[in-house]
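Laboratory data are not the source of any read-out in this text; all were calculated from the coordinates shown. If you're wondering where the values come from, they're calculated on a predicted model, not measured in any experiment. Cβ atoms are built from the backbone, for glycine too; each structure is taken alone.
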Structure I
């Protein structure tokens with residue numbers, strides 16, 4: 001067969017376009033199980049099939065270049081099989097093959113756990129983190145204190161009303177850092193956020209988990225924001241419904257004394273959450289409930305420092321400040337505080353009261369394989385193979401709708417070429433059609449403005465692509 005001239009480094013057969021739609025109707029993957037044999041024009045129409053192919057071939061993240069070897073469904077299976085709750089010798093044995101997908105903080109912590117497992121094989125993940133937290137607390141204070149001192153120094157330039165609020169915020173968070181009990185107002189929003197983070201590691205189909213979530217949602221309704229005031233009949237019904245569902249008692253009704261006090265209503269709801277968490281053996285939720293009830297009673301509590309909560313409160317204190325430069329300068333300083341992504345000590349302290357399931361989930365989740373839209377959906381990017389790329393969850397979440405060209409500046413220049421060598425190799429073996437791969441490259445080039453040398457290796461191979 002005569003081959004047409006090379007056009008833009010691609011070998012094009014004259015009948016290619018004509019035959020493409022007919023050949024492309026062939027399904028590459030069986031209905032019951034995904035099969036990854038090179039076939040003629042494999043059709044990948046779902047995120048699931050795309051991700052499973054990436055896992056099978058251990059592709060790299062398009063941005064950070066880490067290997068992608070597992071997804072959220074595998075984490076769910078490990079939780080179901082109680083791998084995270086098992087002795088760390090089992091945890092390490094099962095997850096060591098996936099270690100190459102971890103990076104940064106998570107990789108370092110896995111190595112530490114691996115080393116500990118050789119000396120204390122029967123220890124559990126949550127106990128290991130508690131022991132490590134003693135040393136991490138000292139190390140983290142050394143990193144956090146100078147940042148808070150810089151913010152405190154800058155606060156002297158503020159007007160008295162802002163300076164007073166910021167000083168109070170610094171004092172509250174200093175107490176949290178030093179584990180000093182102090183009186184702190186209960187925040188339903190903060191409580192709800194912490195419960196949502198904890199329940200991520202639980203089975204969402206479990207009835208007790210659903211009960212906890214329903215009760216927590218009731219806590220955040222505007223009707224319960226104040227403490228001492230009558231509750232509307234509509235809010236009473238919602239509370240009745242949530243607690244009745246929790247108790248499996250459709251006839252349950254809250255007492256008159258509760259209807260007269262929003263404080264008592266919140267206390268009652270939290271008590272029901274606590275009771276349900278006890279049935280689940282979730283000490284982390286029980287502890288959160290106990291601390292929240294103390295706050296409602298005005299009892300001093302040794303709170304836990306949260307980088308995210310501090311930054312949010314800081315912005316809230318300064319949002320109306322006329323001096324925008326000073327506000328930006330102070331908020332920029334807060335970004336210097338170590339996070340669980342940048343500091344192993346911050347990760348450990350964040351999880352010192354967490355369950356083994358939560359620790360295991362948060363250790364692995366940033367590295368799961370995800371489908372990245374090269375052209376964001378918000379900008380009209382299609383949800384189709386030609387616009388898909390492989391990315392770890394951390395990079396995907398961090399980018400969101402940021403311009404790809406801008407986002408790539410955070411990574412080594414050659415990462416994109418390494419990624420496309422993977423994709424083009426898969427295409428040449430028949431896992432992606434020649435035409436789809438060309439479209440992927442075109443969209444990538446338009447979005448990133450990065451020159452890809454690997455495209456020269458893309459071939460139109462008759463035995464595979466026809």
Structure II
């Protein structure tokens with residue numbers, strides 16, 4: 001009788017070596033790749049094969065909102081796999097049916113029809129398809145300080161430098177300025193920014209513009225919380241000109257800001273809302289486009305040209321239903337609000353103690369710190385779309401001390417899972433407090 005031998009668990013070095021040999025890593029020159037090997041994760045933590053523990057202070061890619069390893073979601077995936085692992089998207093399944101109805105209960109206003117996708121970029125692709133088919137118009141407005149995904153259409157919508165390598169991209173996308181102009185120039189008022197937007201609409205021809213897509217709270221380009229009145233003003237301008245308002249809530253949705261969706265803070269109902277990430281807390285890939293009934297009704301007798309093999313995947317829909325129940329049962333949105341208030345105090349404390357902190361902002365558990373080398377003149381510690389020795393040293397310190405978060409340009413992020421406790425939050429900020437001694441030495 002043959003004896004089965006369990007495969008040997010890889011070391012961290014083996015994981016890295018084999019991954020670098022046979023796979024490409026994202027958004028980087030392959031010679032610069034230096035990944036953290038991950039063996040397991042639970043709650044707000046993950047571990048290397050050798051047992052080093054990291055605080056996941058970015059919820060991986062701002063997506064593991066409920067925390068790692070939740071048995072309720074894992075069990076839902078297992079049970080669904082045992083019953084029906086896959087059905088093609090032309091068919092109806094119970095998870096798909098239940099998830100659509102459940103999302104209709106928690107999304108803003110009268111949004112109650114959903115098209116399920118494989119992720120956020122694909123959700124944004126389909127949102128602009130819907131807008132163009134519904135309005136008969138071609139142009140899409142998008143903002144410069146934005147990221148909407150890396151597929152062909154969504155990368156063109158993206159305003160930040162990740163767009164450049166993919167240009168010219170799809171036609172018809174017009175970028176506009178944000179209320180925020182960088183740490184040196186600061187913020188426009190809502191009135192100033194809306195006046196600029198209205199001018200662009202007039203210059204482009206409102207009758208040619210299908211939609212304006214915007215991250216409700218901008219994510220990787222700065223955790224930019226819009227000034228009061230801005231979202232309401234965008235809604236009014238879009239309504240006035242027959243332009244569809246598309247809110248990209250891929251990163252900001254599902255409790256991240258302390259509400260189900262960030263747009264709820266301003267009591268604004270977009271025409272279309274896109275989501276992913278927190279929808280399943282990244283346990284299985286899933287995105288969705290939510291729309292008002294009037295938009296869905298356009299396709300009663302007209303073909304909607306969209307769909308891929310894995311749309312409405314039963315495992316993903318089951319995971320989303322379970323994740324939504326976790327948000328509710330564990331009161332994670334309420335916890336995001338409560339812990340978000342504490343995090344705001346901790347960030348303000350960093351600004352008081354550390355001269356390299358030029359700005360610290362957050363909403364709920366969605367936060368970012370901007371670092372400067374000259375606080376009076378607001379000189380960033382790294383250039384736009386670049387890095388510096390000091391920012392690289394900060395990243396190394398975080399890694400050595402077991403704190404994982406994004407360090408990008410002159411910023412770092414504070415986006416922990418929504419299940420974090422006050423004690424865990426303070427542990428993370430204690431590491432950050434020590435780390436900023438490194439960047440303080442660069443202040444002139």
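Here are the numbers:
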read-out	value
Label whose coordinates, when Rg/Rh (Cα atoms, Kirkwood Rh), for residues 56-311 alone is calculated, return 0.96 (choices I, II)	II
Computed 24 for relative contact order in percent (Cα under 8 Å, 6 or more apart) - originating structure among I, II	I
Label whose coordinates, when distance in nm of label points 7 Å out along Cα→Cβ at positions 208 and 368 is calculated, return 3.1 (choices I, II)	II
Comparison of I, II - label where Cα Rg over 2.2 N^0.38 Å is highest	I
Of the structures I, II, the one that -11500 was derived from, the read-out being helix-only ellipticity at 222 nm (-39500 (n - 2.57) for each DSSP H run of 4 or more, over all residues; to 500)	II
